[in-house]
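J.: What follows is a set of structures for review.
None of the figures in this text is laboratory data; all of them are computed from the coordinates on show. Everything quoted here is computed from the prediction, not taken from an experiment. Cβ atoms are built from the backbone, for glycine too; each structure is taken alone.
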Structure I
Amino acid sequence: MNPNTTTVLPGLRISSSDHERLRLLVAAVIQSQPRLREKLEPLRAELERAIVLPAEVIPATVVVMGSKVEIEDRESGEVDTYTLVYPDQADATAGRLSILAPIGTAIIGFAQGDTFAWRTPGGTRQLLIRRVEPPAKA
């Protein structure tokens, strides 16, 4: 990736209920574990730039909490499928990815077809949201 290139991120849409719950989660974790402040900064920044909408107007192709998402690493071609969940529901063996994981934070609010760069512990990755399945209705 050219360091002189500016990446414009696609508009991030999030439901008002997910936005509120995630804001409270970030605040609670920072309050109880201040050393995690830097780790949570990307999620806090995403929540700040998000367009907050009623859940019923968010298209089914937008990644929300509970969505099943197929992600492609544009450089390696590797494809992974995750269900985006809150930390207490995370289970890597079952493909349930915590919103607090770097990729979990990266995908919230993006839509099927969006491509973007995201910094992970392994370096910056160019990611494509290949497919989004909305959360199962309760």
Structure II
Amino acid sequence: MNFVTENIFLIAIACVSGAMLLWPVVNRGMAGGAAVGTLQATRMINDQNALILDVRTAAEFAAGHLPGARNIPADEIVKRGAELPAGKPVIVVCASGNRAGKAAAALRTGGRQDVFCLDGGIAQWQQAGLPLVKK
């Protein structure tokens, strides 16, 4: 018991650090569900004709996006989600993965089952050396 009282500050730092490490996993689970990496996303695009949904703003989209991506900003997903064709898996993409998780959750709430988030977003796509298209 002496150890705990003498080192309470270090124990608190360890607990906070652990929580910070777990937060991305918890946040992904609450927001959008399944995430796919760049390799799995590429396979889904090629093998299953997956739809790429970019939920960044129009200006971000124009600066560079995945080939064949469709742009519906995250704040319009609830209104425009029905525009997406049924029967195809949807890979939701944003800059880093945060907006994509929320948009994927909105699509799931709207009835879509096959919704995935690109893990790491456009940043991870670029880091993997995969192409972007500029409009």
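J.: Using the calculated result 2.0 for distance in nm of label points 7 Å out along Cα→Cβ at positions 44 and 84, pick out the matching structure from I, II.
T.: Values: I: 2.0; II: 0.9.
This figure was derived from I.
J.: Taking FRET efficiency 1/(1 + (r/R0)^6) of positions 60 and 92 (r between Cβ atoms, R0 = 30 Å, to 0.05) as the criterion, which structure among I, II has the greatest value?
T.: Details: I: 0.75; II: 1.00.
Across I, II, FRET efficiency 1/(1 + (r/R0)^6) of positions 60 and 92 (r between Cβ atoms, R0 = 30 Å, to 0.05) peaks for II.
J.: Out of I, II, choose the structure whose coordinates give helix-only ellipticity at 222 nm (-39500 (n - 2.57) for each DSSP H run of 4 or more, over all residues; to 500) equal to -15000 when calculated.
T.: Working: I: -8000; II: -15000.
It traces back to II.
J.: Follow-up. If distance in nm of label points 7 Å out along Cα→Cβ at positions 12 and 68 computes to 5.3, which of I, II did it come from?
T.: The value was obtained from structure II.
J.: Identify the structure, out of I, II, from whose coordinates percent of Cα pairs over 26 Å apart was calculated to give 19. Let's see the in-between values first.
T.: Working: I: 19; II: 29.
Here the read-out was taken from I.
J.: Compute distance in nm of label points 7 Å out along Cα→Cβ at positions 20 and 116 for each of I, II and report the one that scores greatest. Numbers along the way, then the final one.
T.: Working: I: 2.4; II: 3.1.
When distance in nm of label points 7 Å out along Cα→Cβ at positions 20 and 116 is computed for each of I, II, structure II gives the biggest number.
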